[in-house]
Structure I
Amino acid sequence: MAESHVRIIDCTLRDGEQAPGISFTRAEKIAIACALAAAGVPELECGIAAMGEAEREELRALKELGLASRLTGWSRARREDVDATAACGLDAIHIAFPLSPIQLQCIDRDESWALRELKEVVSYAQQRFRWVSVGAQDASRTPPEMLRKFVKQASALGVHRIRLADTVGIWSPAQTAGAVRGLRKDAGKMAIEFHGHNDLGMATANAIAAVEAGAEAVSATVTGVGERAGNAALEQVVMALRHALGRDCGVQVSALQGICEFVAKASARPIPPSQPITGAAVFQHESGIHCHSLLRDRRSFEPFASAELGREAEQIVIGRHSGSESVLKVLESQGVKTTRAVSSRMLPSIRELSLRIKRALSKQEVLQIFYEVSGQPGAGGV
């Protein structure tokens, strides 16, 4: 697998916590930051200093950890925000600039203000930080010529990286790739980052499209937690880079499951069973046709091995669509050996019970049906 030069920026502690109702404690923020750093995530966008002294104390606490990951503070295009971030001792800052007509109208500003402030605020920040990133907020609804002017000016100012933010998640993968390619020359030596929201369900796909088009960085959040429908999910981006593009971005994939489960608990937003990568159901199989092939080669109906994530091998569950071979396998796991004829006779009872209870059967329920059908002594009826 080829090494990837794509830089992953985790925004869980900033964009993730902006989701309504989510508030991480200091201990939770430290635990999340330490876990991400240990997993090899190179950069953490860790908070907004302008929110107040409590937030600044948390940013200082994160800085004092001495993590290998770069810690970046998020700032509005205001000098007082830059000062607040600098007071936390951080070496890196990301400054967001509203660019689209609707965003500028909402703050009673125009394009000339954005370009003027870009020069003044960036110059101010460069005196206080070693590393400066700027964001084209709502880039996906910004007129192309305005976006080009902004990117060119940022590059001329010596900004290290430009963030193209699909703030309301309306770009398609093709549009994302086109924007990145179109701005590559204007960006010069400045790196391009894509930051996608998931309002139309395309954030992760857009992030991958941006990388294919030449973006050097993508930002994401653990489990995709964030405002409205959330952001590109870190675990999905990492695994898609790995398996769709064949590129290893340096993040330890075996750590992803544990990190996602911790963030899900801390945010009080459980992981849906069918959530890609980390959902409980993504390695479960019921269909007799699928299970027949899976028992011979897991690759037949799985894109990657569960072992990559440190998870147990595929789970065969018994339900309405199960076949006799699956039933034999489950019985064998419980220490019961029988014939294909017996497992076939069990199928009508299995299907009737699964339909009635609206779920897959437990192993005990499968055993009970076996005892009934086979006539062997065992537990009572279901």
Structure II
Amino acid sequence: MTDNSPLTTEIKRQIKAMGPMPVWRYMELCLTHPDYGYYVSRDPLGREGDFTTSPEISQMFGELIGLWAASVWKAMGDPAELRLIELGPGRGTMMADALRALRVLPPLYQSLSVHLVEINPVLREKQRTTLAGIREVNWHDSLEDVPPGPAVILANEYFDVLPIHQAVKRDEGWHERVVELSASGELMFGVAEAPIPRFEVLLPPLVRAAPVGALFEWRPDTTMMKLATRLRDQGGAALIIDYGHVRSDVGDTFQAIARHSYADPLSNCGRADLTAHVDFAALARAAEDVGARAHGPVTQGEFLKRLGIESRAVTLMAKAAPQVSENVAAALQRLTGQGRGSMGSMFKVLGISDPTLQTLVALSDDAERAAEAKAAT
């Protein structure tokens, strides 16, 4: 396919002028360039877009997230005011379904103020339409813009699009991976000439022992540390749902998705979604480093089952026509199942809370859940 993307032309111009570009900067430009960035001017979701998220698959997902938020509110001691915040809320589908579930608890519902962190004007309009008549909504460009106060923060497929650094191990150390120009003037991957100073001392032990040729990727801790610091100081919890791994390890997960298929990440810049797997161990470490508490991670399938998605599916199917019932069953399998096309094991769920919250529903380990059950009886 011919690459006539204006952003490709711009990136090539920058590389010619300033030299090879780190992968993180390339990813940042492709996603958030003010004129041509993928997330700045389009709706990437659904059948006509490039990918489908869990809230778009079934109402059950958002409803259960809403009930999870209610459990956090109860654990916090029923505060009179609660910020319900979503980072990267897509079309607003998850928030709409969550709010519908929360209506059954009038004291909580009345305490809520809803805040969406979204930079895409196209998606803001979709969110405005989705949530019209449901709840007054406040939009913000960043989490720091949300007014202070106790909060429940939701982030579904948010961290995977934050730009990553990549480094390749050579005999003399780790070198940052870059995007440069080939002899024919096309974009290609390369590595910086000089190694990253003292990089080894920052690495997890498993990565430090990796062989020459291994690739390690990481995201700066800034976003998680800001989120965790807010929760530590003002109270509440966050729910992070994304695809990724539970321990820090080597491997190249940088990829492009266009029209529900994998694409070349160095082609048609700004016209495909660029992502990389989330390192949940790194997120948990960053939160704990500032004094917040991490819970989990667990797989999405296990998390949703603990919240009762199977019972909810049975209820919906009992009231539905055969075709609708089949759709509910298919959605349940896709959200909780394993294997190709299912999200139950690939996606993980991590909770972050202020340190006073000892446990979070559906994220406790077996011993904690046993204690919860005993206390409940």
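Source structure of the calculated read-out (semi-axes √(5λ) of the Cα gyration tensor in Å, for residues 61-156 alone, 20, 15, 11) within I, II: II. Thinking of I, II, which structure, once relative contact order in percent (Cα under 8 Å, 6 or more apart) is computed, gives back 19? Going label by label, the one that fits is II. Each of I, II could give helix-only ellipticity at 222 nm (-39500 (n - 2.57) for each DSSP H run of 4 or more, over all residues; to 500), but the derived value -11000 comes from II. When FRET efficiency 1/(1 + (r/R0)^6) of positions 37 and 181 (r between Cβ atoms, R0 = 35 Å, to 0.05) is calculated, the result is 0.95; to which of the structures I, II does this value belong? Here the read-out was taken from II. To test your reading of the models, identify which of I, II gives 5, 21, 27, 19, 12, 9, 6, 2, 0 for P(r) over Cα pairs in 10 Å bins from 0, in percent when calculated. Working through the options, I get structure I.
Readers should treat all values here as calculations from the given coordinates under stated rules, not as data from a laboratory. Quick caveat, the model's predicted, so the values are computed rather than measured. Cβ atoms are built from the backbone, for glycine too; each structure is taken alone.
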